[in-house]
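These are the structures in question, set out in turn.
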Structure P
Amino acid sequence: MNSLEQFFTISLLVQIAHSIEELSTGFHKKWYVFKMSFWVFLMYEIVFESFWIAVWLFQNFPIRNYLQTFFLALMFANGVQHIVWAGNVKKYVPGLITAPIHIVVFLMFYFKAIL
């Protein structure tokens, strides 16, 4: 397993925990962009996680390395977004506990990649 795959795997596990946190703390009712029903959010999470698990499982997945790198950057942005959101409302927002871990994983990946 190369470095990209290791960081992708860690970030994917963090994202699964992050999704569980959001599902259990009402993200679907509190997100500032739009509200949605629990079932819509649950189905979104299932499809989203399933896609990334497929990228993880299938070694011959088309453009796999690019997708893994994109996922790491996407999760970094997700982490930053949660911190900014929490800073604006000055309280806990759904997903705030696990979101900063994405930032740490991305930065570790980034600095390992450039060194």
Structure Q
Amino acid sequence: MSQFNDSQPIFVQISERIAQMILTEAAGEGEALPSVRQIAAELSVNPLTVTRAFQSLVDIGAVESRRGMGMFVAQGGRERLLAHAREQFLTQEWPRVLTRIQALGLDPEHLLKQGGKDE
């Protein structure tokens, strides 16, 4: 895992990295995730920051805590994570993207047909 950027809180960046593991199925349903201590040591961050990152994934049902065993990918966790990510994109990111497209005078349909490439 690489350095952090200043655009988002560290716990959000850690949460996104763990989510990426789940979305790419590097960690499948029911599989154990790296421990809080392991991630904290690897990234040189406070374990509470990692705990907060995991909690954000628990809150959406993608990850579950098993007492005394650690954190695991929840059954249906990948689907919940996809649904959450799609909702976030449509409500938060897409409106900004669309505003930018319109400000630049671009045609959204043309962009979709061309995959964003110039002819």
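Suppose relative contact order in percent (Cα under 8 Å, 6 or more apart) works out to 38; of P, Q, which structure was it derived from?
Details: P: 38; Q: 22.
Checking each candidate, the match is P.
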task = For mean count of other Cβ atoms within 10 Å over residues 30-37, the calculated result is 11.2, so let me know which of P, Q that is.
result = P
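For distance in nm of label points 7 Å out along Cα→Cβ at positions 38 and 86, find whichever of P, Q sits highest and give me its label. Before the final figure, lay out each step's value.
On the way: P: 2.4; Q: 3.1.
Evaluating distance in nm of label points 7 Å out along Cα→Cβ at positions 38 and 86 on every structure, the highest lands on Q.
Kindly point out which one of P, Q the value 1.6 was derived from, the read-out being distance in nm of label points 7 Å out along Cα→Cβ at positions 70 and 102. Numbers along the way, then the final one.
Details: P: 1.6; Q: 4.8.
Label of the originating structure: P.
Here helix-only ellipticity at 222 nm (-39500 (n - 2.57) for each DSSP H run of 4 or more, over all residues; to 500) was calculated and came to -16000; which of the structures P, Q was it taken from? Mind dumping the intermediate values first?
On the way: P: -26000; Q: -16000.
Working through the options, I get structure Q.
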message = Starting from the value 17.5, 57: which structure in P, Q was Rg and Dmax of the Cα atoms in Å calculated from?
response = Q
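Where a number appears in this text, it was derived from the coordinates with a stated rule and is not lab data. Since the structure is predicted, the reported quantities are computational estimates derived from the model, not experimental observations. Cβ atoms are built from the backbone, for glycine too; each structure is taken alone.
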